[in-house]
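Since every read-out is calculated from the coordinates, none of them should be taken as a lab result. These figures come from a predicted structure and were not determined experimentally.
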Structure I
Amino acid sequence: MVAREASMKFLVNGTLRSNRSRAELLSPVRTRLLSDAAAALVRDGVVSEHGFKTGERPGFVLIMESDSEKAVRSTVTFFPLVQDGWFDLEIDPVTPFP
């Protein structure tokens, strides 16, 4: 499970899969921007930054705190649009510049 007191930050980059269109994505997103699970992670401070990618490759980005990439991945896979196969995910650990 993802923990707020974790010492590592991760960049979660969700990119819309090529078999889906931006127009298809806008329909569910317009009616509900965040799932209950995602909203809870933001509220609890596990997700410290979040946003939609609006360029040529639509999707989302999150900065999450956790103790491992495995924990981040297992948490994100519970998001409904991820479960339904809308996004390819990349998860990378990040640190501040020295």
Structure II
Amino acid sequence: MEVFTFDILVEFYIKNVTKNEIHSISMNLFVPSNLHIIEQPPVISLLPNENKKVRSCIKFSTTCNCFLFGQVNYANNKGHFSSLNISGFYVDLLVKL
């Protein structure tokens, strides 16, 4: 028996639509126990009207039907931290062994 493992690359585009710079933007993804995050998105800052692409790499080794969800945390211009929820998105992974 051979065990295969695969990677999923998840890309997010984040845009600052405010007139202020936003600091310490981090993203946390929550995945089921049979998936493992092997690359976390980096912490970034955005100037007004700037956008950036961030990515996360997730490893899986079994068939999986699940929802991935998470949170975006950031510091506002007064240094207070806030967060936004990422509503779940459905993932249907079929592995033919």
Structure III
Amino acid sequence: MVAAPSGPKTRLAVTPVTRIGHPDDALFAALLQLHFADRGLHIPADALRFMSERLHRDYWTAERAVETVDRFAIAERARLSLPTVRRALAEARMIGEAA
């Protein structure tokens, strides 16, 4: 009788692998809204839609974009609005100037 190999490489080879893909449109918008809410901020629907439609859809970008907009609004003493979001993301080069 031959014993089955039981080393760490063999155990890893049979371990199921799960991949987490990029969020879809609805999840990405919800992530943005959640990150704003975590900062105690309310993002207007038009600004949320603008961000959702123009940003690269991944988890890191959602977090970084919210931080960028929040810091910009504080520095400019501007309320959170579509023009503020547009300027913040354009200055950070997260979206194109023509957006």
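If log10 I(q)/I(0) by the Debye sum over Cα atoms at q = 0.13, 0.17 Å⁻¹ computes to -0.43, -0.73, which of I, II, III did it come from?
Structure of origin is I.
From I, II, III, which structure was helix-only ellipticity at 222 nm (-39500 (n - 2.57) for each DSSP H run of 4 or more, over all residues; to 500) = 0 calculated on?
II
Of the structures labelled I, II, III, one was used to calculate relative contact order in percent (Cα under 8 Å, 6 or more apart), giving 49. Name it.
I
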